[in-house]
Structures are given as C-alpha cells and as structure tokens.
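Pasting the structures here.
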Structure 1
Amino acid sequence: MTSTFDVLCVGFACYDLTFSVDHHLGPDEKTRATGLIGCGGGLAANAAVTAARLGYRTSFAGYLGSDLYGDAHVAEFHESGVDTSLVLRGDPPTSLSAILVKPDGARTLVNYQQALPHLAANAVDLATTRVGALLFDGHQRELAIPLLAQARQMGIPTVLDADSVNEGTTALMGLVEFLVTSERFGRQFTGCEGSLDAAIALGSYAPTVIVTAGERGLAWHARADSRFGAGQGWFPTFAVQAVDTTGAGDAFHGAMTAGLSAGMGWTELLRYASAVGALCCTKYGARIGIPTGAEVAAFLSSRA
C-alpha cells in the first residue's frame, strides 16, 4: 500500500508544561506562576504540526508512551491533521518538559526522559511512502540514517534541525541537504562567534546551511552544489511582539520543510519560514502559537 505525504518529520516528541512567571528563579527561590499551558512538544513533533497547520499532508515518525501525556499528544496530532501511523508507543513514559516563560518571551526549560524505544531501520520505505521533503532532529537515528541515504538517491530534500550539539545531530549533520542550526549550535560546534562565519564553516557538512539568530534573523551559506546555487548572507526576521519564544525554531523548520516540498524559491522559502517562526512567538505555548496557512498568508500580505 502506497502512502503520500508532503512532509515526513522523524524524531522527538514530548509533552510541555509551560508556566508563565515574572522572572526566572534563583537558588532556593519559590514563586507562583501566573499561567499554565499543557500541550505537545518536541522538535520534530512541533515541525510536523506546523506543516500540517500550514495545509500540507504531514506524517510524524517517533515515540510516545502509552500514558496520559502520550494520549494527549496523539489527540493533538489528529486535531492538527498529522498522520500517526508511524508513531511507536510503549511502556516507557512520554518525555516531559517543564518550561518557565517570562513576560518578554525569554524561557528556561528542563526535560525528563527515560531511554526511549526506537523505530526499526526499515520502518519507512520511500518506495512505498512517497514524501515531498523530510525533517530530522537527531533522534530516531536507526531509522534516520538509512532514510537519509534513500532520500539522497531519490533527490528528496532533507532538513536537519540541529538545536544543540549532541550525538544525534553530529551523526546526521553530514548526511542532510539542508543543515539548519541554532546560533548556540553554530558557536559551540565551530568556535565561531559570528553566525555567518559559523554558517560558512559548517558548509563542509551540507550543501546549504542556515544558522538562526532569533530576533536578528538568520545567516546562510550555500555551496555550488546547493539546489539554489552558491551564495551567502543575512536574512532579517519579522518584528513582532514576542510573548513566548518556545517552539519558534521548530515552527521555522517545519515551515521550511513544507516550503521545500512545495518547490518554493530561496527568498520565498526564507521569508515564509521566518514569518511562521515570528508568528509562533506571539502566543504562549509552542504548540498553541503555531499559525495556520491562512494566518501566515495574511501576515505576509500585510508586509508585502
């Protein structure tokens, strides 16, 4: 049986408890939160919800526990239109994150997870699961590595969300077509202080590199073998009133992967993904802040 998706996101899913606080706590300090939001989270999971809300046929491949948080996350996937036929479930509990968000949108986060089960290397075959573009986040490597090799042979765009330097992201960063890293990753991995310098240094790993720098925009570098041609530079972000930056990067990556599946040009792609990331910052809660396709279209139209 053949399945067809515009976007397949492979990786991590958790459940987020986001507390609104007026300041980040010091040692032995207690405070009372002014708000609490519970919703699904995780890099690849949020990217999948983003692509689905933007109107793309999307599937998520990863693990969720057979518990209350896993059930809630699957329900959110279904509500957003994300296919869950590749979600593995089991006894280890769903990963849980506690996030403290200040009024200016700055956040701190702590995550708990046990050793989580992995999907098998042959869980997805791109010969029978047709995909327009794929996103990875360094998790589910047993599946990701052979899937990346197959995608490369078939010319399917692949994106890595490299948020932090870890065993998973370093294992996949040289296998993807689009390496999209946080400014923190770029600085830690390359030793470069400047994001553009980091993007250039990372060019030895992938044809196209993006280093996101929050409200300052993003730096990018493309080699001659990039599907968009060689070049480098800065791309500005959109100015918005940020209340919570949680999930903005995930939304950016999901939108970028969706845009690649739609065949967008380079400038259009960066503008589209940047708008989605910016809009995500305007609401509390990573999952709640992810915009719809109509909201993004209206936002971009107002800034044309």
Structure 2
Amino acid sequence: MIVMRRFILSALALSAPALVCAGAAQAQAPAPNAPAKEFFGKKVDAAPLKARSIGFYSKGCLAGAVALPVNGQTWQVMRLSRNRNWGHPDLISFLERFATKVPKVAGWKGILVGDLAQPRGGPMLTGHASHQVGLDADIWLTPMPARTLGNDERETFPPQLMVRADRRDVDPKFFTPGHVQVIRAAAEDPEVERIFVNAAIKKALCREAPHAAWMSKVRPYWGHDYHMHVRLHCPKDSPDCKPQTPPGNDDGCGKELDWWFRDAIINPPPPKEKPKPRRPITMAELPPSCRDVLLAK
C-alpha cells in the first residue's frame, strides 16, 4: 500500500510540469473575439512549423516563414523597425531571383524592398489589410542606391513618388522606360499572380506596352504611387491557401482604366460624416490553424 502511494505521488510530481505547461499555453490562447492584430503584430519570430500559407491574402497567417536578408547584392530592405521582411519561402526565392534581373533589364543597381509580412503573418497593427499569408511584397520604384544605407537612414529615406500632382499621369522626370522593364520583369515571372500599381502608372504602361500578355497581371489600385505590390499564386505546399479570382486575360487598358480617372475618383468630395473605424479581424475570423501558428513554440 505504501509502495503504491509513493508511486502515485511520483507520477503526479512527474506530470506536474506538463500540467503547468499546458495551463500556461491555455492561458496564452487569445479569446475568439480578440483582435487578431494584437497578437500577430507582437510576434518577433517565425512559427517553427512546416512552411505554408494559410487562408486568404487579407485574412490568414503564415507558418514556417523565412526572413529576407536585409542586404543582398541587388536589394536592400527598408523600414527595418517594422520587422516585416518575412515571407513564404516561395516569396523569398522570387525576390532574390527578381532582384538579380533588375540590373540587367533596367540598369539599376538593384531594388529597395518594403513590407512583406510579419513573422507569423496575420493582421498587422498598422497599415496593410493584406500581406497576411507571406505572398505579398511591396517593391519600391526608387532604384537602389550604389551604397549600403544605414539602419537609421532606412527608417527615413523617402521613396520617390511616380505620379503627377494632379494624379492623372506619371511624372516623366521620375518614371522612365527602366520602370516599365522592372514591372514587366516581375509580371512575366510565372509565380506572380498579379501586381498592383497606381492607376497613373497603369496608364503609362498602357502607352508603352499595349496588348502585351503580361499586362493582364498589372492592375490599378488606390495608393501604390511610389511602389508596386507584387502578389504570388498560392504555393503547392499550402492546401489551405485561398487563391484570388484570376485577373482575366485582357490588358486592362480600356473602360476599366478609364473609371479610375473620373473626377469623383481622383478628387472625391469630403465625406459628410466622419468614417467609422474599420472593425479589426478577430481570431475567430481567421482559419482555425492560425491559432496553432500563433501559439507554436
């Protein structure tokens, strides 16, 4: 009887750490109605899981992310304090591959890379609605300088705006034939699903490359007047990644583009009422496996 009692006490003692760990993990689990950005935005490292993109570009997360090195021979990462230079391995491979093409097609030293994703993807504390699954990258249209920028300088280095003040076309002082070739090189990569640019940049591309097959991937969207937003297809290793509706095969230079230059779009009237803040995405709205990504150690 005494031996049995000692055995039970020993078993309980051995299992206590496991119970404590389980309780701690449970305590760290956010409530379903909690804003997901408050948790994903504070993670500083990748989830140690098999790499995969989970969910949709604007409602998902990223497991097994890889960080793009902040310096490469033909690229430099900007705004390092944001810690948003993480992506699915396919995105990192694309950026390294694309960056080596830029000097050849445009004569630039390389590219300046803006935001990719957070270490575990997910909604961000500030900024983008997308960039959540590690397949989006902002690539500045400012050529990389010949020198390596310092960390502090990368926080304040201003990107060059490519759009005229009236928003109706590009500024020819800054938007050059080299920019057309840079965007083309990205669009022709088979892993690229689409590219978002300012409508004025799309207008310039329509003049320079009408009816080109790659133009179907380049679509106008608000903002994007100093960078292009490159988005990759869902990777083969990510069955839970939700693809976007294909952009179609037309060059996008017709009525669709004309819409963006209506006065009501370029110079919208001030709202009669102050817009209400957008409700943040909750943990319950993300794919269930994003909870595992968040809690993985």
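Laboratory data are not the source of any read-out in this text; all were calculated from the coordinates shown. The structure presented is a predicted model; accordingly, all values stated were derived computationally and were not measured. Cβ atoms are built from the backbone, for glycine too; each structure is taken alone.
Tell me which of 1, 2 gives 3.3 when you compute distance in nm of label points 7 Å out along Cα→Cβ at positions 50 and 74. Only one of 1, 2 returns 3.3 for distance in nm of label points 7 Å out along Cα→Cβ at positions 50 and 74, namely 2. Taking relative contact order in percent (Cα under 8 Å, 6 or more apart) from the coordinates of each of 1, 2, which one would give 22? Comparing all candidates, it corresponds to 2.
When distance in nm of label points 7 Å out along Cα→Cβ at positions 98 and 154 is calculated for each of structures 1, 2, structure 1 comes out greatest.
When you work out mean count of other Cβ atoms within 10 Å over residues 130-137 for each of the structures 1, 2, which one comes out largest? Display every interim value, and only then the final one.
Working: 1: 26.0; 2: 29.2.
Largest one: structure 2.
Structures compared: 1, 2; top value of mean projected area of the Cα convex hull in nm², i.e. the largest, recorded for 2. If mean count of other Cβ atoms within 10 Å over residues 42-49 computes to 15.0, which of 1, 2 did it come from? Source structure for this number: 2.
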